[in-house]
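For reference, the structures are reproduced in the following blocks.
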Structure P
Amino acid sequence: MRRAGYVYDPLYLEHEYRGHPERPDRLRAIMSHLETSGLRARMSEIAPRDATTEDLALVHDRALIVRIASLEAGARAVWLDADTYVSARSYAAALRSAGGVLAAVDAVVEGTVDSAFCFVRPPGHHATPAQAMGFCLFNNVAVAAAHLLERTEVERVAIVDFDVHHGNGTQDIFSADGRVLYFSTHQFPHYPGTGRVEEAGEGPGTGCIINVPLPAGCGDIEALRAYREVCAPAIRRFAPQFILVSAGFDAHFADPLAHLLFSARGYYEIGTLLKELADELCAGRIVYALEGGYDLEAISWSAGACVETLLGEGFSEDALGAGPAVRGPSIDSVIAAARTIHRLDSQD
């Protein structure tokens, strides 16, 4: 059995604003599913730590860090934008969320585990260097990637993002950094409005930003095409030494905030491909960090399916099933554009 670890801390539940879709029940549901399914017992617990200011400053402006820290003591929630709040314990939870992913990547680098899933919140992939937004305070995955590049012997990191919303913050942070390959599938057009196929990086990072925007109605078939025909060849060419995954499960057909039609089996298939790439290219080193996903049953089964890929286990049939039996829109032009822009056809 593969050695897979997990990160979780009850502090993550203390970031809360009643009625907000990014709520503590998301993590409660996942952890309950992992417990009842027996998956948690087959994983090694990794103790999270708190990210330091120096950790966060690897990717964030110090002014942003100071601002969020200054809001923690307030008894009432402060809204940073129409979607993003800071409550009394949000800063503490955010430090441990980013620090939890740091603890996981360190455990993998040190060989304590082969892979890990970080069940953390608040999520991170919308947070830019200077702005918290889209439910996100600090960019957990970006902090971990920068930590690997600046403080370990890792020289190339691939970040794969299958959240239904484009990870504009991660893209902004690494757009000109050729040491990071960022690959994203996401519904488009949709919040935050970024992630066009033409957005491909700049300067030393040209070609290292790869977006496959999917129209509403796309499901597992279309998603797997994107991962097999664009993601896999691009990652093989880049040859990362570590893979990080921004794991949002809001592309699931049951999710209330978007209109893609992925299923838990679809996430299992994507996870299987990513684990195969990790095994092939970087000694199995892959770490997931939770992003979005707002239907409690869907996020539980989908996260569990990805854990199964880390453990090398078969897919457990989920209660929600395959979803609507509808034909998705054609993505031929999107796939062709991504392969042309990134010169993937020339390597076949």
Structure Q
Amino acid sequence: MIILRKSLSNIIGWNTTRKIIVIESDDWGSIRTRSKVDLEKIVKNDIEIFSNHFIKNDALESNADLSNLFEILNRHKDKNGNSVVFTPMSIMANPDFERIQKNGFNEYFYENFTETYKKYHNSNNVHNLWQEGINNRLFVPGLHGREHLNVKAWMDALKNKNKGMLFAFEHGTIGISSTKNQFIPEHLAAFYPHSTEEIETYHQIITDASDIFLKSFNFNACHFVGPNKEPVKILDKTMASLGIQYMTVSKLRKHPLGNNKNGFELNWLGRKNEFGQIMLTRNCSFEPSSSTNVDCVNSCLKEIENAFFWHKPAIISSHRVNYVGRINQENAEKGLKDLDNLLFLIIKKWPQVEFMTSTELGALMKSNI
């Protein structure tokens, strides 16, 4: 079954007759809701969560979360005998709540994501599991940013004593979207400026993120996708200098200029920008945690079929929230069960399938453009 809307976006761009699957999974390493206890207190404080499945289910990954995911990925093999591989788009740091509060919200401090793991119950072995995933080609990261947070917007709201934001801060949580009585400013788009003056700080932030990535994983990040919204385009040059060769972007990239102004850029799979970076564009979605996608397995299969019909690789967006159970164990169990089913059906329908990382796909396109 060919989906007209998806066909229009799949027609142009790099082509291949190979049946390639890439699974990009955003937000690994980032905090969201700290714990189930914190979630319950947030709800009692009239902070709206029911329309936001991230606040209800997303949290820092645990040892069990990664082990259970790896078990599923290792269970399924492609035509070359390779296991399924995730490209976890990784956040390299989180706010240091204690230091920020001690400083009276006058200065921002962050901690490396590996330090955050030490503070969370049952996450003490996660960094080692990352390395195991890399070594076994099950979980090979790309870069998503330093923190999944617009530092200035978040700090300004805290300084201005936004009650909802302060309450979430007290419970080690970011990403709340609304309360019943007070506006909550958007604060998750790390590289989306509210003013032009803010843009200059982004170069250091992305440089920090790249440095932490190298120290954490012992190789340079060469693939990037911006957190939450498209980043300012001026960062492309900085990222190129840091070794970012491949970027996942929207087909119509709405990139901010500051002061509520935006520029627009048309992208397609394999497009090369002025810095030689190659663009990847997602054309499939698999989000079992979202209540809006009831039959996520069959929906994703149809999108894969459409991609293959137009001789495109299937690049699947599937956020971390689908596979973590710190807040809601049933959420993780459902996500893993649906993933297991999806992978089984993919291999059954397309025995010639090949599972790749985003970087591997980027390198393949680079050699054929």
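Taken together, the values in this text are just the output of simple stated rules run on the coordinates, not laboratory data. The model shown is predicted, which means the values in this text are computed figures rather than measured ones. Cβ atoms are built from the backbone, for glycine too; each structure is taken alone.
A compact table of results
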| read-out | value |
| --- | --- |
| Origin of the derived value 133 (volume of the Cα convex hull per residue in Å³; candidates P, Q) | Q |
| Comparison of P, Q by mean count of other Cβ atoms within 10 Å over residues 102-109 - largest value held by | P |
| Distance in nm of label points 7 Å out along Cα→Cβ at positions 230 and 270 derived as 2.2 - corresponding label from P, Q | Q |
| Source structure (of P, Q) for relative contact order in percent (Cα under 8 Å, 6 or more apart), computed value 28 | Q |
| Computed 17.4 for mean count of other Cβ atoms within 10 Å over residues 30-37 - originating structure among P, Q | P |
| Rg/Rh (Cα atoms, Kirkwood Rh), for residues 190-293 alone from the coordinates reads 0.96; which among P, Q | P |
| Top of P, Q by FRET efficiency 1/(1 + (r/R0)^6) of positions 110 and 166 (r between Cβ atoms, R0 = 35 Å, to 0.05), largest first | Q |
